Structure 1
Amino acid sequence: MRSRVEGLDAGVRYMLFASFMFALMGVFAKLLSHSMPSLEVVFFRNLFGVAIIAATLLKKPMAHKGGKPLLLFFRGLMGFLALLAFFYNIAHIPLGDAMTYSKTSPIFTALFAWLFLKEKLGYAGWIALLLGFVGIVFIAKPTAFHIDKTVWLGIFSGAGAALAYTAVRELKNYYDTRAIVLSFMGIGTAGPLLLMAVSPYVDMPELDMLFGTFVMPEGMEWVYVVVMGVFATLAQVYMTRAYGATKAGIVGAVSYSNILFSIILGLFIGDPFPGILTWLGIALIVIAGVTVAKSK
């Protein structure tokens with residue numbers, strides 16, 4: 001009994017720390033976005049991860065049977081596009097709002113698992129989906145028939161990540177975990193380079209989230225790049241430890257502390273304090289996510 005309690009306590013602490021690291025990563029991504037396009041921020045975020053994965057491969061080569069290259073590519077592409085949408089929103093809306101949109105991924109994951117993996121959703125799951133979508137509306141606060149681009153990107157940051165996570169559930173039966181992570185970070189490094197290379201020849205302001213001119217970091221910006229990578233890596237490591245220490249449902253529920261950390265840290269870098277509708281939307285999304293996690 002004591003070991004179970006200790007495991008629970010460790011899992012909660014690990015996830016709280018990981019959530020705080022994710023929020024700090026968002027802060028430095030936002031600071032970098034003041035001087036460079038979101039596409040470039042994503043490039044540096046993933047480049048750091050590729051270097052770490054490469055270092056682990058030198059010690060222990062990957063061993064897997066493979067056989068799903070298209071699904072592996074799909075996982076990497078969806079993960080990259082979802083991250084790009086997330087980082088674009090970090091640059092253009094309050095950090096807490098951007099994080100909340102991204103935390104809709106468990107809700108979408110449940111929906112996609114029902115659609116593609118034929119998993120049961122259940123009554124509670126459908127109620128959770130409804131609450132989650134109502135929460136999105138409260139945060140978006142659409143006027144008439146106009147919905148801001150950041151809202152669509154926020155929804156995609158959650159839905160795209162969910163598609164990637166759904167693919168992972170199948171890929172883990174065929175590939176080394178590092179190969180799955182590398183598919184995401186590799187595309188997330190090469191993709192921005194390709195898009196930045198063609199950006200001078202593209203004149204589509206409405207797609208500014210996909211294109212941008214490379215800006216060489218200077219001075220403290222290099223520090224921000226490194227710190228962002230460190231925080232992102234620590235977040236991934238401790239999130240993994242959290243899921244290994246206690247039940248996934250508990251860890252998933254605690255992970256929503258990321259939103260509160262992001263709101264608090266966002267205030268220090270100039271974000272406005274959320275209004276009542278935003279708080280209500282956040283609450284509904286958290287309730288929906290926790291409900292989904294509990295049902296699983």
Structure 2
Amino acid sequence: MSQRVVITEVGPRDGLQNEQRIVPLADKVDLVNQLAQIGFQEIEASAFVSPKWIPQLADAKELFSSITRQPSVQYSALVPNQQGLERAIAAKVDKIAVFTAASETFCQQNINTSIAGSIERFAPVIEAAGHAEIPVRGYVSCAVRCPYDGPTHPDQVRRVISALMDLGPIEIDLGDTIGAASPEDMEPLLSAVDGLCPRDRIVMHLHDTQGRAIEVARRCLELGVRRFDAAIAGLGGCPYAPGSPGNVATEAIAELCEEVGFEHGLDLVALEQTSCWVQDRMIKGRQS
């Protein structure tokens with residue numbers, strides 16, 4: 001197992017999509033450009049979704065045309081369907097993410113289809129991305145618990161992952177969408193994935209609803225996970241998951257890595273400066 005942890009910064013997408021106000025494009029561009037100087041290998045910058053559903057990210061095209069791209073950074077975006085993929089390709093996105101869930105009710109609430117329907121919908125997207133040589137990430141929401149259906153059985157997570165991987169090469173990202181996970185949940189979850197995807201290739205997407213995300217991340221590290229999503233200053237949450245106010249903070253994951261002796265490649269001074277900027281410009285801005 002590698003002693004290096006890869007942190008994907010999802011604040012500009014999963015963070016800002018849950019803001020009640022529309023963050024100005026100039027601030028989004030500034031945020032992505034600051035993040036690109038910190039050392040991230042990947043920044044999930046926006047999503048090519050219908051502005052009817054996520055108006056906060058309606059300016060994805062403008063964002064990708066305005067940022068100053070760094071050659072060392074992969075700029076990714078969420079896409080819901082073939083139309084979203086076409087828009088992402090036109091915007092020269094480096095990587096796309098599709099999203100399903102291990103919960104039938106959440107899948108219906110989030111993307112208006114069943115789990116099987118979501119897999120069917122993503123098949124041509126993943127195929128087309130492959131032809132365009134664009135790597136794909138697959139989010140599996142509610143990997144531990146669903147706000148509607150309750151606990152998620154690990155075998156269900158395995159079935160969803162298997163169906164996704166049957167579509168082609170895909171990075172698997174497991175979401176604790178409502179921040180309900182405990183450290184004890186991680187071993188059965190990861191054991192269920194064994195044989196499908198190496199643990200050090202799995203990405204964990206944690207929310208800090210109950211203040212336990214770092215405990216969970218620590219246990220994940222002990223069990224061989226080496227990839228995490230995180231959001232600067234703990235921005236974010238899911239608009240379709242009541243009670244999920246924020247992602248685990250990037251600063252907290254980086255501090256955990258420092259504590260247990262894992263490399264992460266981030267400039268901690270720059271990370272703290274950008275976190276303060278976010279708190280001042282975006283979090284305090286909620287009150288204005």
Structure 3
Amino acid sequence: MEKYIELGKLNTLKINRETENGFYLIAQDEEEVLLPNLYITDTMNIGDEIEVFIYTDSEDRLVATTETPKAYKDQFAFLEVVDTAPFGAFVDMGLQKDLLVPKNRQKSPFKKGQKRIIRVIEDEDSGRLVGVEKITSYLSKDTKNLKRNDPVTVLVMATTPLGFKVIVDNLYEGLIYKNEVFEPLHTGDTKQAFIKTVRDDGKLDITLQKVGVKNDDETLSKILEILKQHDGFVALNSKSDPEEIQNMFEMSKKNFKRALNQLQQSNQIVLHENGIKLHP
């Protein structure tokens with residue numbers, strides 16, 4: 001149970017009392033918030049502790065919901081524009097109430113049906129949650145505690161000639177180089193990745209594979225699984241065209257060759273001139 005109610009976050013609160021409008025939930029500091037009837041189920045009872053998301057209603061009052069938003073406060077998400085107005089646009093964040101992105105927080109005018117990378121913030125003036133597309137000022141360059149091969153979660157925000165610009169752990173800016181990507185990547189994709197280089201400019205080079213680490217069990221399992229899907233034989237080997245290897249196994253020729261050596265040494269595959277075969 002939370003000490004106090006926090007906007008834009010998941011809160012564990014106790015059901016305190018029932019009214020015609022819904023349940024009132026309470027925090028340790030005895031502040032209350034309404035959970036409307038729409039979200040009440042038969043399994044909820046007075047005294048129960050439940051997990052809810054806190055946002056504001058049309059009158060800027062705190063309100064609770066059991067729905068799960070697509071992003072919490074201070075997080076980024078790829079959100080669809082569902083409506084526009086002279087003062088801004090509304091994006092779908094997975095709740096009954098859409099999120100306003102004020103016009104002065106947009107990089108360019110929004111159009112219905114588009115999807116944009118948005119950060120959810122608490123507006124200092126109104127105290128409500130709003131969206132921001134101008135996100136540069138929210139990205140930190142304080143990367144001194146980060147190191148090579150740290151696991152991270154990335155959100156693809158744009159494609160460049162060099163590769164894919166990503167938001168790292170909702171806090172930093174990074175880049176995945178195009179020639180190091182062996183699977184489809186698109187704006188809005190979320191991936192588990194690793195830090196390759198912590199740069200002097202406060203930005204990060206990111207890789208989808210650990211740096212300097214031999215093929216892990218997941219990579220080897222992938223090759224074995226694809227072989228099983230093709231009746232134990234694939235007409236590719238270490239001499240095959242890199243593009244064909246990438247299309248079939250979603251990895252570089254270098255990693256593929258290294259994996260084949262490991263699988264051959266462990267007697268899991270047999271190498272042939274015209275392909276690879278599962279060991280009988």
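What follows is calculated from the coordinates using simple rules that are stated; it is not laboratory data. What you see is a predicted model, and the numbers here were worked out from it, not measured in a lab. Cβ atoms are built from the backbone, for glycine too; each structure is taken alone.
For distance in nm of label points 7 Å out along Cα→Cβ at positions 93 and 173, find whichever of 1, 2, 3 sits highest and give me its label.
Working: 1: 3.6; 2: 1.0; 3: 2.3.
The maximum falls on structure 1.
Here helix-only ellipticity at 222 nm (-39500 (n - 2.57) for each DSSP H run of 4 or more, over all residues; to 500) was calculated and came to -26000; which of the structures 1, 2, 3 was it taken from?
Traced to structure 1.
Name the one structure among 1, 2, 3 that distance in nm of label points 7 Å out along Cα→Cβ at positions 53 and 253 of 3.3 was derived from.
Attributed to the structure labelled 1.
Suppose Rg/Rh (Cα atoms, Kirkwood Rh) works out to 0.95; of 1, 2, 3, which structure was it derived from?
Of the structures listed, the value fits 1.
Out of 1, 2, 3, which one gives 21.0 for mean count of other Cβ atoms within 10 Å over residues 37-44 as computed from the coordinates?
Answer by label: 2.
Between 1, 2, 3, which one scores greatest on relative contact order in percent (Cα under 8 Å, 6 or more apart)?
1
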